[in-house]
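Asker: What follows is a set of structures to go through.
Computed from the coordinates by the stated procedures, all read-outs in this text should not be read as laboratory data. No experiment lies behind these values; they were computed from the predicted model shown. Cβ atoms are built from the backbone, for glycine too; each structure is taken alone.
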Structure P
Amino acid sequence: MSGAPNSAPDTADRVASVFDPPADNWHAFVERFSPLLGESEGPLTRIPIALKDMFDIAGRTAGWGIGRAGAPADVDCPFVSSLKEAGARIAGMTAMTPLAYEPSGAIPKDKHPLNPIDPARICGGSSSGSAVAVAAGLVDIAAGSDTGGSVRIPAHCCGITSLKTTYGAIPLEGVMPLASSLDTIGFLAKSAATIEPFARAAMTGVSRAAEIVRVGMARDVLQKTAPSIAAACHKGASALSNCGKSIEAVEILDLIESCDEPFFVVLQGEAAAAHGDCNETGAIDATFLKRLRKGLSLGRVEINAAVDRLHEFEKAFETEIFGKVDAVLLPVMPIETPRVEECDPISPAFSAQRLYALSAFTRFVNAMGYPAVAFPTGRDSNGMPVGLQLVGRRGYDFALLDAVMALQERSGWRPL
């Protein structure tokens, strides 16, 4: 896929457009700020960014996708402070699935964000509004969270680029927790070049790693994907090869599938510990509450044991895979973007298998704490975008961004 051929408008034009923004016909935002929040000058001066409604902002109560009531935050969370200090302007807060615990973005059912490419198909979650705001051209960049694929799945569905950061690279104080052993912050934009300065402002402790030269194409994973997805992956590998990367076949399916059982112990146990007593029944339906409370029987001993198992899998991945290549290339999703009703538990067309499949290729990245950049590379048989993810070692965030920036620059990709 290619972006708009023209270069980005200058800063003054972008800021003016946010004060007189396009109508949000996609249900992307829960609140828009006018004037924009932020006054400092810096490398991000006056560039508007939207934030998932889970970050503390002084004087405001983050809604967490459930319209949460409570005392407003006293101060900005460190992540928001870092962006403001670098000159960013906060354009508003975006919609999200309840408690960031749903991968399709198809809930809440009455007013979930709509995919600008095809509203009948899911936009992806849980950073649904952030992805839609970018894809619809309402902002250049948005921030979200990623616990099991929550910025990469929406990037795939909406045809944009995202960065899931290394675990621990951005502080999570003042950010709604889901599963503290897996939670990370991420960015979504039309291009990696738009993400890079924001990531640099927020990740001051992460240095630029060595260049990515050898890319492992996950051959066995492709055998588990829809034909149109596999074809797009080959297209992405060819594009990286044209940028001077060496493409080598690797097999990772056994390792990533081995992560699933301990991953879900950690996710369900920590999510239930954080939110299992939630009684926002007006905003959360019974099906969701049942899923949320599934982990209440899991104790800290079981969760810690699962975390230890994930660390062992990471060691194996380091030796068996990253001992041979610098990064791994695989699809974001094994399936084509589903229709909304396929991910709605009360619909006759609902498929639990398809809902589970949305994160089948993203969960292991959080399980191992790795960074990943997702980027669009083609279309599926329904004309929907297909996203690939480039996954690297911990701390390789900027090396991954550099590789995707080079690819998008070569292909003529430009942010709006």
Structure Q
Amino acid sequence: MGLNQPELEYHKPPKPNRPLRVLFLHATRDESNEYKVHKNLAENVDPDYVDAMFLWQSATHNPSANIVPQLARENRVFHYDFGRNMNLPQRPSHLQRGMMVISKLPGAFLKIRKHIREFKPDVIYTTQQHHEVFLAHWASKIFNIPHVIHICYEVGPWLGKNTLKIIQNNDHVVGSCKFVQETAIGQGVPRENTEHIHHIADTRIYDIPHNGDKLRKELDLPLDTPIITSAARLDAGKGFPLLLEAFSKVLPEIPNAHLLIVGDASAGTDFDQVIFNKAKELDLGDKVRFLGFRDDLPDIFAGTDIFALPLLADAVSLVFLGAMVARIPCVSIDSGSVPEVVLHNKTGFVSQPGDPEQLAANIVKLIYNPDLAKEMGEAGRVYALNHFSAENISNWWLDILFRRFGHLTQ
């Protein structure tokens, strides 16, 4: 089955006189995907082209949990307290978080200034997280260094009025997919100021042999149980109510099917209760297993038959790429960046938003046709490894950086 893959829009630039110095400012500590995206780029980029440094919010309660990118050069990763450790065991109140930031901000800016003077970065690189956007914005103005904002979510007022204003007026905005890029343009960012680049597929942890028995034994299920897995934060926009409705229509056709939902709600939210109540309302009983946060998702994928996540206007989810590398056919909806990742009728099925019947029909079709499911799973793996490989994406990133800042390395 041919994939008709879209061409990657990059050209690796000629080797520079010296590497471009990129300072990643991660002034927040949480488990958000955007930080992993930057870490993957820095670890996989050719060090002859990019010399990366990280200033990262420390895990103040447990410094041993600090994230440490594995870079080619030593003395390039530093952890400080910017007052934004969002993974404290007991989440502080809004007032306490404000006081943490106020108390740490002067010292944090001194640290940034020290490293800028020593490292002499050509570029300051951040996510769209408001705290680091503000810090980088002012550092950019004071030291006359370009600031790249790499955005992993739909752009809009929900990012905060002041953050959105900085994004709108920033000269270098990178979206995590075409969908995010277009939302930035729709919010007033000039098109010529924008780029897009996809995430790297994590082949190291997801490319493991399929083992259906282990997962079913853990869950005390018969070995022939069809398992559909969904994994994401239990937040609005991830499509879980629609998925539960679809699954309720799968069960009359395939009564022994089970749906595993992996993840928990974002801190400070309670949309997980909406999802739990929806499952009760549909009387799904123990056919749906809420597994909470799991750090062994590759093992769960190794026992999964179908991955289903009907994201609503969401950016590229790394979990899709993990499922594809794990040879799992994907079922989703035509929304956000999904069509950029899941190729309809090739690596899975993409149905229309708000249509639980078609979503259910696609799941049933794959369960009834294991050969088709296997074929789509293998095609998904090939597509993920070829299109979203570390080499391709890091070279794509180089193309963006050197078209915009390559003159600084001469």
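Asker: Given that mean count of other Cβ atoms within 10 Å over residues 130-137, derived from a single structure, equals 21.8, which label among P, Q identifies that structure?
Answerer: Q
Asker: On to the next question. Given that relative contact order in percent (Cα under 8 Å, 6 or more apart), derived from a single structure, equals 17, which label among P, Q identifies that structure?
Answerer: Checking each candidate, the match is Q.
Asker: A further question follows. For which of P, Q does mean count of other Cβ atoms within 10 Å over residues 42-49, calculated from the coordinates, equal 17.6?
Answerer: Details: P: 20.5; Q: 17.6.
Going label by label, the one that fits is Q.
Asker: Quick check: 0.15 is what I get for FRET efficiency 1/(1 + (r/R0)^6) of positions 66 and 234 (r between Cβ atoms, R0 = 30 Å, to 0.05), calculated from one of P, Q. Which structure matches?
Answerer: Values: P: 0.15; Q: 0.65.
Value 0.15 for FRET efficiency 1/(1 + (r/R0)^6) of positions 66 and 234 (r between Cβ atoms, R0 = 30 Å, to 0.05) corresponds to P out of P, Q.
Asker: Between P, Q, which one scores greatest on mean count of other Cβ atoms within 10 Å over residues 34-41?
Answerer: On the way: P: 15.1; Q: 21.5.
For this comparison of mean count of other Cβ atoms within 10 Å over residues 34-41, the top structure is Q.
Asker: Hey, P(r) over Cα pairs in 10 Å bins from 0, in percent derived from one of P, Q reads 5, 21, 31, 25, 14, 4, 0; which structure?
Answerer: Q
Asker: Can I ask one more? -12500 is what came out when helix-only ellipticity at 222 nm (-39500 (n - 2.57) for each DSSP H run of 4 or more, over all residues; to 500) was calculated for one structure; which of P, Q is it?
Answerer: Working through the options, I get structure Q.
Asker: Could I ask something else about it? Of structures P, Q, which gives 4.9 when distance in nm of label points 7 Å out along Cα→Cβ at positions 226 and 402 is computed from the coordinates?
Answerer: It was calculated from structure Q.
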